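*Asks:* Multiple structures are listed underneath, in structure tokens.
What follows is calculated from the coordinates using simple rules that are stated; it is not laboratory data. Treat the numbers as computed from the prediction; the structure is a model and nothing was measured. Cβ atoms are built from the backbone, for glycine too; each structure is taken alone.
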Structure I
Amino acid sequence: MDAEEKYHQIFSEFARALKILAKDADPQCESAGNFNVAQELQYEVLCGRYVIGKGKLNETEETAIAALASAVAAVPESALAFAEGHAANVRNMMHPSWTPIRAQAVSLLVLLDSRIEQNKAYFENH
């Protein structure tokens, strides 16, 4: 996998995580398969930091991604407990620390809309 493909693969996973993160707790957990949702989303959003500094995003986009990654990194352990099944995952995702993060994810999806479309086009052409 070359650097370009790696960038697009990571961006694609990050965008998928953003779309899930922007939902309310119930649909978040359903979309993420009701298995360890909080930890998986945290990991996938933190991996999004890889796209920063690659010359593909503007400063505003990179700053917003970094801010979301920082917010997700600060989620307390109590909201990241291992969870299997819908109820346990919803309980984690209902933790108050996720509320502002959801709002950040919604805003970031709007900001990155054209980049997400470019990413989709990349995979359609490769």
Structure II
Amino acid sequence: MSFQWVIDNCEQLSINRVQTAGSTTSRDGKYRAVQRGANPYIFTVKLPDGPRWSDIYTYIEAIEAKGNYTAETGVQIKYSKFPWFYGNVAPGSNDTYDLICVQMPNWNIFARDQVAWSGAFIFVEDIV
């Protein structure tokens, strides 16, 4: 559950739910756009700088071991942590996604055992 750890401990979470479209313009100036199949959610997740390496290295190793191609099933967006995601209505259960980490930021150790991140994690919903 390494991806779940990233979601649960993030300081920023952005969710792209915009549909992907393809478009074309014909010679006579007509513009056409169509939805391009199923639209996976894209989660951009920023972890805070400062946690101790000795506390989180097992999570980092687990994420690195999965690589950019292995999906993690059952990752939850928890209402208790992200109520804005659900609006004003508390759901009966948390939303669950199967995610693939397509981008992992570099990390480095600073100031005696603290971890800093070079950017955000990007997870894409696995809809296959």
Structure III
Amino acid sequence: MRRLRRLLLIALGLGTAFAVAGAAWLMLRPIPPVTVIVKNTSGKPIASVRLEHERGVEVLENLARGDAKAMRFNAGGETSYRLRVRFADGSELAGGGGYAEAGYEFSETIGDSAIKTDTRLPASY
């Protein structure tokens, strides 16, 4: 009886330790940002790119023809985003984006009249 009680206490202690370690890992693990690579394939320079997501706004300025730059933001779970592009001549485009989660990578190709979105999911999916 005493031995059974002792084994039960050891098993309960180990189970609790594993549960606490698992919870700590979930809370402290690094969460990768959403990465959006913006490529300017239009025939004109871009004055600004405004990336609007559920937790805020990211702004990228002065993207020359043929250039590409990365924008990153923390998703904190499921989110979505949209781009607003203002060219140096004052014209504007809106679009791109869509559903995103932590670790997703997007390539936004900005042309003269449209924004093309390509998505790459993290390796863990």
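*Asks:* Any idea which of I, II, III comes out highest on relative contact order in percent (Cα under 8 Å, 6 or more apart)?
*Replies:* Checked I, II, III; max of relative contact order in percent (Cα under 8 Å, 6 or more apart) sits with I.
*Asks:* Could you tell me which structure in I, II, III was used to calculate Rg/Rh (Cα atoms, Kirkwood Rh) as 0.98?
*Replies:* Going label by label, the one that fits is I.
*Asks:* Determine which structure produced the value 0.70 for FRET efficiency 1/(1 + (r/R0)^6) of positions 3 and 75 (r between Cβ atoms, R0 = 35 Å, to 0.05), calculated from the coordinates; the candidates are I, II, III.
*Replies:* Going through each structure in turn, the value belongs to I.
*Asks:* Now for a different question. For which of I, II, III does helix-only ellipticity at 222 nm (-39500 (n - 2.57) for each DSSP H run of 4 or more, over all residues; to 500), calculated from the coordinates, equal -5500?
*Replies:* Structure of origin is II.
*Asks:* Have a look at I, II, III and say which one yields 70 for volume of the Cα convex hull per residue in Å³, for residues 43-82 alone, as calculated.
*Replies:* Here the read-out was taken from III.
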